[in-house]
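What follows are several structures.
Derivation of every value follows stated rules applied to the coordinates shown; laboratory data play no part. Fair warning: this is a prediction, and the values are worked out from it, not measured in the lab. Cβ atoms are built from the backbone, for glycine too; each structure is taken alone.
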Structure I
């Protein structure tokens, strides 16, 4: 029989009572061994967090989602192998130690001593281990925290090497090319997470570039294009205009210029001759255009 649910249920107190019941009766450990002799198995390898960073609301969401499927499978009679893990490699760990030691990049690390630096990194990864364990228990996430895999452990590293070797034997690995963000300070490529880390951002002011494209159809007429990626210009083969945007034609120093209306104030004080929105037919007229680059505002 279930206890009657009160209309004014104190959810926090109710959760505390459930967690207390689990602890007193060893429910989580029993759950980890439930259906242990079943011939149906399901494995959950927990995507490992870094224990040198605090858990946050994003971890709560992902762990709640990851816990749903194993629980469902357990209700279906499956034995669930729930393996916790710790991510103890990577730039987040190294950068944290660099900050503590006042170092800045690979050369400083080499001067300080690579072995000593690695030792401090290994020690630092367990900074918030207790907080993570408490967090895991508090949200009711069932996973074996007592026997985790640890990414800096040689057994784990060698298992990765073995897996790569076996995949290579089966022809599942190939050599290719991929454009990746690179950090010259760290001397390594960056993952998406590392690139988007707020600590790596700072506001910079850079000169933008205006490109002047000479029209092949009208004398003394130029298309002006603003770009923040001038390094792509050598590969340009055409100039396109957006039919949803408003463009204009104006005259300055005896030349006619066609450009996006909202960018006119950044270059000119002259009055606009006419406004227009390019039709699809017009776009085909500007596909073959000679151009040259100017790296300063047109006066």
Structure II
């Protein structure tokens, strides 16, 4: 079987519409491409049933979850296959890590099925919203430690935040199916992030430079997925940081604070850009 599969060769049929981050941010149908400020909606910009665009935003977010689970399945499976078993040095990974990646692929396959059924339940068709392929791109590194940092810690960490938000949305909306399914998948995501945290520290135990490089890559991915501050501690951020679940997944308080600060800065940058655009348009 082919190794180190590039993102351009992902198997997709005609229903899928792939996009990059820049196009995703400009997609007015995106749950994170929110154009109106929190002030125009009230005290909070969180995804709640009383938001005027709640239905569209929730369906867009669920579609994003579904295609993200497809890529997470592909990424975990590739990591289990791409690297030879060894002591973790160079381009090898411990055999036990291969087993964990295989277990994660099994979980992700289940998540794809659950998310596809939830999307159908919410009235969304596959391909109705675009697919951002950044998750799989983070799983294409030649260094397995970078994959652990970028996918298991950064992107699966984001999944913890998103699933927590969707679980709360289902609870507030009185939708027991959505609430139960998101809670079920959330438990798996905490496990996936914890595996990434544990293995990253174990594999780089005697290689501080490699660990620093991996954590730097994680911050790059986290920055990409700050969505202009759409994920953070502020009420202006539609998706909140699930601090308790991140702690259970192996994040330190300092690491979560760093993510929160990064998201805050991204939010301020986005607000400043909006103000400049409004001034240029004479609004």
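Have a look at I, II and say which one yields 1.1 for distance in nm of label points 7 Å out along Cα→Cβ at positions 129 and 185, as calculated.
On the way: I: 3.0; II: 1.1.
Going label by label, the one that fits is II.
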If you rank structures I, II by mean count of other Cβ atoms within 10 Å over residues 73-80, the highest one is II
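Thinking of I, II, which structure, once mean count of other Cβ atoms within 10 Å over residues 97-104 is computed, gives back 19.6?
Working: I: 14.4; II: 19.6.
Comparing all candidates, it corresponds to II.
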When I, II are compared on volume of the Cα convex hull per residue in Å³, the highest value belongs to I
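So relative contact order in percent (Cα under 8 Å, 6 or more apart), computed for just one structure, reads 14; which one of I, II is that?
Working: I: 14; II: 20.
Considering all the candidates, the number was obtained from I.
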Re helix-only ellipticity at 222 nm (-39500 (n - 2.57) for each DSSP H run of 4 or more, over all residues; to 500): value -20000 computed from one entry in I, II; matching entry is structure II
Distance in nm of label points 7 Å out along Cα→Cβ at positions 161 and 233, calculated, reads 1.3; among I, II the input was structure II
